[in-house]
1. A value of -9500 was derived for helix-only ellipticity at 222 nm (-39500 (n - 2.57) for each DSSP H run of 4 or more, over all residues; to 500); which structure in P, Q was it taken from?
2. With mean count of other Cβ atoms within 10 Å over residues 20-27 computed per structure, which member of P, Q shows the largest figure?
3. Which structure, out of P, Q, was mean count of other Cβ atoms within 10 Å over residues 12-19 calculated from, if the result is 26.9?
4. Upon calculation of semi-axes √(5λ) of the Cα gyration tensor in Å from the atomic coordinates, which of the structures P, Q produces 23, 20, 14?
5. Computing mean count of other Cβ atoms within 10 Å over residues 44-51 gives 12.4 for which of P, Q?
6. For structures P, Q, calculate relative contact order in percent (Cα under 8 Å, 6 or more apart) and state which one comes out highest.
7. With distance in nm of label points 7 Å out along Cα→Cβ at positions 76 and 124 as the yardstick, tell me which of P, Q scores highest.
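Just so it is clear, none of the values below were taken in a lab; they were calculated from the coordinates. These numbers were taken from a predicted model, which means no experiment stands behind them. Cβ atoms are built from the backbone, for glycine too; each structure is taken alone.
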Structure P
Amino acid sequence: MIKELENFEVDEIMDIWLDVNITAHDFIPKQYWINNYEVVKKRYIPAATTFVFKEDNIIKGFISVLDKAFIGALFVLGNCQGCGTGKKLINHCKGIYSSLELGVYSDNVKAISFYKSCGFEIIKEQINEDSGYIEYIMKWEK
């Protein structure tokens, strides 16, 4: 089931955010994610519209959309990756928004492949101003 995030679920999605970031971005020091945890929790999550995929009362993944257009986060529990959870969350947002953009690190080949399979195309390459690593901006339009 996909539904909007409720306040009592924020800690649960932040645990997913931290664990998956550390695993998926092993080219970035773990401390970077730990240092950004509170900023994401207190600034970005409240500013975004976040949808969670919940099954058996467990959040298996979530997606956060900023300004009705930018996917600031898409994270799926490690043991649920490859099971369609991420695609369901993307498709849910495609039903709401007419176009979506996101940033993905160029070294995260698995994520780039996933987003391409969801219809996103790379439109720009840039340096992520927070981390200093190269990222692609990807876009999908109806």
Structure Q
Amino acid sequence: MALPGAVLFACTFNRVRSPMAEALMKLTFGTRVFVDSCGLRRQPGESEIDPFAWAAMDELGADLTGFRPKTFGDLEDDSFDLVISLSPEAQHRAVELARGRAVDIEYWPTMDPTLVQGSREQVMEAYRAVRDGLEARIRERFGRTETFGG
């Protein structure tokens, strides 16, 4: 499949799954694709990425410093070639966004790791599993980036 020009990842609060997917896409393809993420709504009192999501992405070298969750309404531009929803609620909103537009919609059901309880390591394992699952889906869907000589 051809690499789209602009991809939006959407989930419920834009604090875990969609920012992880955005960061993974940017790590894989750099600036070859415009990538953004958003959620349906803001979680009250939360203005930054989930600390466990930040830690899981930091393990791969993704710098999420300065990331701020946003909603569909906060997007500066909604002209995407592809919207990938990671939660059922976001899928409904993505379908509304696509109505009357030339945009592809995909639904990648992704577990919400914030629901996992246990030790810090058990919680981190849940976040890593989501991260690794998203990375596998991105590579499966878009392929691997090609580098000069490699």
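1. Traced to structure P.
2. If we compare mean count of other Cβ atoms within 10 Å over residues 20-27 over P, Q, the biggest value is for Q.
3. Of the structures listed, the value fits Q.
4. Values: P: 20, 19, 15; Q: 23, 20, 14.
Of the structures listed, the value fits Q.
5. Q
6. On the way: P: 19; Q: 29.
Structure Q gives the largest value of relative contact order in percent (Cα under 8 Å, 6 or more apart) among P, Q.
7. Largest one: structure Q.
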